[in-house]
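Listed after this line are the structures, all set down as structure tokens.
Values in this text are rule-based calculations from the coordinates and carry no lab data. All figures in this text were calculated on a predicted structure; none of them were measured in a lab. Cβ atoms are built from the backbone, for glycine too; each structure is taken alone.
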Structure I
């Protein structure tokens, strides 16, 4: 689907290849020397930044039409609609890399980890979901090749078919700039401890790639329709549900080297962990774990998109500053225009602030 009103001219394919960037590290305490080296670089790394490539937009609006996908745009905005939900109108700087770079410079962000938000690759048939993921990953990698010091890639996978997801994982992990995997807090309303996803998590763990989650098709239904509660409450609740399934469903036990980052500062999960621990003490449904649920909190990383300094202070005190990574939710209205200066309210010493700004993410993403 051509959309000359909003898309810049086709990018030229660049020749050459680069070694794949593999991210992630085993759970446990951080390596002090590695973190010190990362901090010395002083780069700010935004791990929660969304991107919609031209080729992906065109695909949703053309071949995706028979599955209920639509893509429209005008001189300044674009919109999506799919059976899994819609977005928009959104600003065109989601698509235009030059405008994105200008925003990054203005906000003090040196590097963005590009990711696909709703609609992800979970809403059509098997072949088209795979094509969506391949198209997005290839296009995002091309942006890294054009700007290797400014962007890395969190690959998307067609998670509704494990064979296809692993095939695309193998292919995408060799693309320039791919440093991790991005997926929904649920996959077309399947929770992440569903046996369907077990072989995918196993291969991700083998490749030592970090996983980053983002809410989609959130809980609440019609009760969250008003007041934008589908986002204000639905997103943090869905993150808490995803984290709980990863813990209580045994995914984190079965994959001890799996490294997962929760969006929106972990959503409701950290603040409710005392209640979940209480349930573990008295409810047989939760007793498949050898350790209490709160002991798994350090298995996760947490972005800074909390909109609350006290929430980040709580995470630092109760989980650890080495588990916080910078995020902006670029460029949604519920994100940060100034993710770097937001950290000023924490009153941290420079070395600790630098860990959140980029040191922790550099370790996580191997950059």
Structure II
């Protein structure tokens, strides 16, 4: 084999490894290109989350690959005893009997791939978006995808020269470092995509401080971080409106649950609202008191009876804009006004259960 053919074969092998790495649903944990072995039959060695392994050999040729060669290669690969499963990856034209009669010696022979390295690069550029989307990273501009793939190819070639085992976490790290350097907004989006804010009850209370008899609102909020990075909540915001008025509510205090205590006592035992962090795979629950925003254009006095739309927003530290959490409709009746003098609170459900039951 000439030098040019050898270089092309090695490039094809690297690109095939890259394409397999970008399968979003495949639970691989590590891969080694050109692993050290006695018989030199394994080009790519995969490790999976269930403990299984896969050895691949890559063969490419401009001429038709016949069944006899494939059978011999499969037998040699199986005899390497390098893994639990085996695949012979072919690039170029092959005889029809290869696909008709495969597998050979329990070695899989998938549909051949292209020998065109530019076509393989184009596949990887397309595929990387699907991989990143599965990891909650928004789609990337085409020029960034191209540069990212070329960087990955260079890193994988370097790993192949050293016979270095590459954990999946390291592969993801290469991707994220490349994106962060040139397109940090995509990663910032990812840090908050895996967060969820649970909210199912709204408590109405009378004002402890003078606010023109406008209700104070208590929201039991649970923030869950299902991602791999710590998330920071900087603030919440409530928009409350009806056909006749527009209101904004900001968080002021975090109070103890203690429903048996009077609201004034709970409020006094609370602390000022501030930024808080949610570590990966954990949650934080807070009872947050919201008070009306005193600003021209917004109402901050007693609510008239009727229906109101209430929308909750959250602002994460890694995200520039507010994010809508939930929008609900509540009804203020005469009974709700008892909180203005009783010192107690009245709960209003904001669950979607009734809406779903109406569909049955």
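With distance in nm of label points 7 Å out along Cα→Cβ at positions 107 and 307 coming out at 1.5, pick the structure among I, II it was computed from. Derived from the structure labelled I. When you work out relative contact order in percent (Cα under 8 Å, 6 or more apart) for each of the structures I, II, which one comes out largest? Structure I gives the largest value of relative contact order in percent (Cα under 8 Å, 6 or more apart) among I, II. Here Rg/Rh (Cα atoms, Kirkwood Rh), for residues 163-282 alone has been calculated and equals 1.00, so which of I, II was it run on? So the calculation was done on I.
I have 30.1, 92 for Rg and Dmax of the Cα atoms in Å, calculated from one of the structures I, II. Which structure is it? Derived from II, not from the others. Could you figure out which one of I, II the value 0.95 for FRET efficiency 1/(1 + (r/R0)^6) of positions 43 and 147 (r between Cβ atoms, R0 = 25 Å, to 0.05) was computed from? Structure I accounts for this read-out. Each of the structures I, II was assessed by distance in nm of label points 7 Å out along Cα→Cβ at positions 227 and 251; the largest value belongs to I.
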